[in-house]
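Just below sit the structures, each encoded as structure tokens.
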Structure I
Amino acid sequence: MTRGTVVCSQPAAADAGVSTLRAGGNAFDAAVAAALVQAVVDPLNCGIGGFGVAQLREAGSSLPVHLGFHARAPLLARPDMFEVTGEMSLAPLAAGTWPVRDDLNQIGYLSVGVPGTVAGLAEIARCYCRLGWTELSAPAILACREGWTVTAEQHAEWTREGPASRIDARTRLAWTAYGASVYTNGGAIRRPGERVVNPDHARTLARLAEAGPEDFYQGEIARAIAEDFERNGGLIRAADLEGFTVDRAPALEASYRGLRLTTVPAPAGGSVLLEILERLEPHDLRAVGHNSAAYLRLLAGAFRPAFEGMRDRLGDPGAPEETTHLVTWDEAGNAVVLTHTLGAASGVITPGLGFIFNGALHRFAPMPGHPNSIGPGKRRVTGMSPTIVWRGSEPAILVGGAGGNSIVAGIAQVILNLVEFEMDPLAAVSAPRIHCEGPVITLEGRFPASVAAELAEAGEQVVVSAAGFDRLVAASVNALATPAWPRPGPGPDPRSAGVAFSA
């Protein structure tokens, strides 16, 4: 590591981040530039119509800042706005969404929450960046105008079959005629190697560069959004956009094995992560053995009550959602751990704007009286949990992930791999992982058959994934160990073809 490092799942975004570092920017500049490119080249997982959460550390400070730019239900939203179909319990469905008539909580204008990504990135730029918004958005504008290449991993994700109750990726990408023209070729999802050009998105980003990111909330772009949603039966209005604010608060704090951990508060999943580690700390995990059947039972025993508590306190945890993550660090000691998402793309593209809006309302419970019922201005629950592990006053491990609730379980396992089993960051991220929120323990396919058999003999319900690297089971977790850690280096996740570039 020299001037700084960017770890994420999109090479173009990592390249934009390190180019910003070379141009004199810091870790905050790199994070904003990289996130804006992610929003272009990974349109199913994130976008400027999305939302997110970040943990920031300014060089020399031992008090990180939490920034929450979560999607909010529009002011016109109501707890009973969707018609529930079939028998409904208060427990979340295994398929990860709530069944309502015509899937209106998943697709289309009614599924959209007030976006926060532009506000969150603008807050980082305003308070911490050296470079201006025009410079920071230039790589993203170029990617829209000149195009970017569909990867094999992306194509697999876009064509993957999911639960019958969940709207497929092709429908989300091509819900509008403009989306179909950008992301399909004659109706078929663009194949690996094909180029994606998005001139409308380029014009939107250029407008934000010219007028400032506030235009998204109270300018020309805001007017276009509000008029489009009112015209098409959506709920977002000018007042929703004008009133959007970024949450700024101290991070949650706890300790594990004498190390200080800071993470993000509700409605994100940081408290669940800390509860998992608290439940595991009394055990001698090294003696039990990494990824042994006994070790996995201890993990499952910590995951189950923590996720149950999340459901009781925060609402429906749901299943994996479309999300992405990045980590940036610079030689001065500035650091950003940022996760952002569409929360499942709604398919909505306002004419002329070019970007897909979030589908945030599908993670609300569509009935009154639930901890996660829809309410005007309410933030939706999420598993996003950007986290920092400290050694003394210095951040030593920067880690976060993408993939619904498996984010929390994935981050916990990576931290354990680093702290308990002294793995280097790449090994810690790459090691096989499990997920468990109820009676079933799901294993990635790289576990020995003997481990699955031993779990079954102990009375556990076990499912083994057909995939050796399965981000639906294990999340995509990108990490970075700084020079304050005994084994420094990047940990890009192979599950999402992660990369680490240094300036």
Structure II
Amino acid sequence: MNRLIIQTQVTKGHIRKDIQGQFSEHLGRCIYGGLYVGEGSEIPNVNGMRTDVVEALKEIRLPALRWPGGCFADEYHWKDGIGPRETRKKMVNTHWGGVTEDNSFGTHEFFELCRQIGCDAYVNGNVGSGTVQEMNEWVEYMTFDGVSPMANLRKENGHEEPFPVKYFAMGNEPWGCGGNMTAEYYADEYRRYQTYVRQYGKNKIYKIAAGANSSDYHWTETLMKSAGRMMDGFSLHHYTIPHDWNHKGRALGFTEEDYFITLKNALFMEELIRRHSAIMDQYDPEKRVGLIVDEWGTWYDVEEGTNPGFLYQQNSMRDAMVAALTLNIFNKHCDRVHMANIAQLVNVLQSMILTEGPRMLKTPSYYVFKLFMDHQENELLESHMEAPVLEKYGVRLPALQESSSIAPDGTVHVTLVNPSLRDSQELCIETQGIKPRRVVGRMLFGGAEDHNTFDEPDIVADQPFVSFTVNENGLTAELPPCSVVHLAIK
């Protein structure tokens, strides 16, 4: 029998809630129609924000939201998105579909969205096509509580108090769409730009450097050596695709082999974090600088008939498995991973939510975040899984994967993944240090291609998990194939 040993009195690190962060970019229908419909819309809204979407995001305790990009961030000029909407400057979104951006969703609207959701703001500044002065003035506009040109402008635009900015990044993907820079050049640019991201009053900004593209370890070495002491966080981008960038495959209609290859590629996140962390450890042995995985998730070919620049794709149980495997990896590396932001929140890539006019549905990935939310702000527990390797199509996957944490009230939370498509897995869980009195389980399971549609929005959803027996040393559980299970053990 498979065996999981949890040492409930041995902690290994703090799981920050922001590991379950999200990403919203001016891309396709993420902002317009997904999050924001305007005050005059017939779709129920509060100050222009879709009520159904906001309520769904509050339900999963969305902790931090990244905006306005992504590639869009390095062509976004913030002053175009403030003041009366009818006078705001229009622009062409050259990165994503060549559509007109009317800037009706700007700084004030973003912070109103964060206020309604109850999440922290992660703002991405423009280094690629912007200036130091522009970034300096934006930070002053958002956070200065006093008399100054930018603070006065904010007040004239209807917001007397400063906006709470928790995270601020200097640029996005400077190695690519953010300027095609070398690591050495960007390191100098980061040092210069961050100097003018001032700390005003009580607001303390967590400064993030634009980090590596997947396995570019030279980028990490260069940035940490040159500017590590000037940053609080260092980003990492990695997307999971079944094959290669020219043949990403379909979100639905994939083969069993595609399924296993996709999960194998998702597990590559473990190696990426381990190797980037090892480099960071050389220059930051105390682990002060956080690894910020602010773009991750699945990326397939767009749905047939949709704008190829909008990156709209369906979301199935395969995506749910990728999300669960990845979140468990983040938990296990919480000593270095301070925040992560899946791409993206609504209607783009591995979304939590899909919308179509007034209709809205929650995806399988959404329900994974719901199952994981009780890990937020817990202490990671020492745990060890004894399970065989699942081998198929030349792919090797763990037969079971998990992470475990303990909440302030003493409840032990365990999230388990069974990636097999056909075989259930029996698991003996030993909770060393406590004798379970009460266990509550929730699960998500189904076929690899199971997904929700606007006509049938509840095909895949979390439900009670009761296939377990409590004993003196822990419990024995049977996990169905293609499943994610959350156990709360008291």
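Read-outs throughout are calculated quantities, based only on the coordinates presented, and are distinct from any laboratory measurement. Only a predicted model underlies this, so the values are computations on that prediction, with no experimental measurement involved. Cβ atoms are built from the backbone, for glycine too; each structure is taken alone.
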* Structure fact -> Matching 16.7, 52 (Rg and Dmax of the Cα atoms in Å, for residues 352-471 alone, computed) against labels I, II points to structure II
* Assuming -10500 is helix-only ellipticity at 222 nm (-39500 (n - 2.57) for each DSSP H run of 4 or more, over all residues; to 500) as calculated from a single structure, say which of I, II it is. => I
* Structure fact -> When I, II are compared on FRET efficiency 1/(1 + (r/R0)^6) of positions 32 and 104 (r between Cβ atoms, R0 = 30 Å, to 0.05), the highest value belongs to II
* To do: Assign the value 2, 11, 21, 20, 15, 12, 9, 7, 3, 1, 0, calculated as P(r) over Cα pairs in 5 Å bins from 0, in percent, for residues 224-343 alone, to the correct structure from I, II.
  => II
* Out of I, II, which structure matches 19 when relative contact order in percent (Cα under 8 Å, 6 or more apart) is calculated? -> II
* **Value 23.1, calculated as Kirkwood radius over Cα pairs in Å, assigned to which of I, II** => II
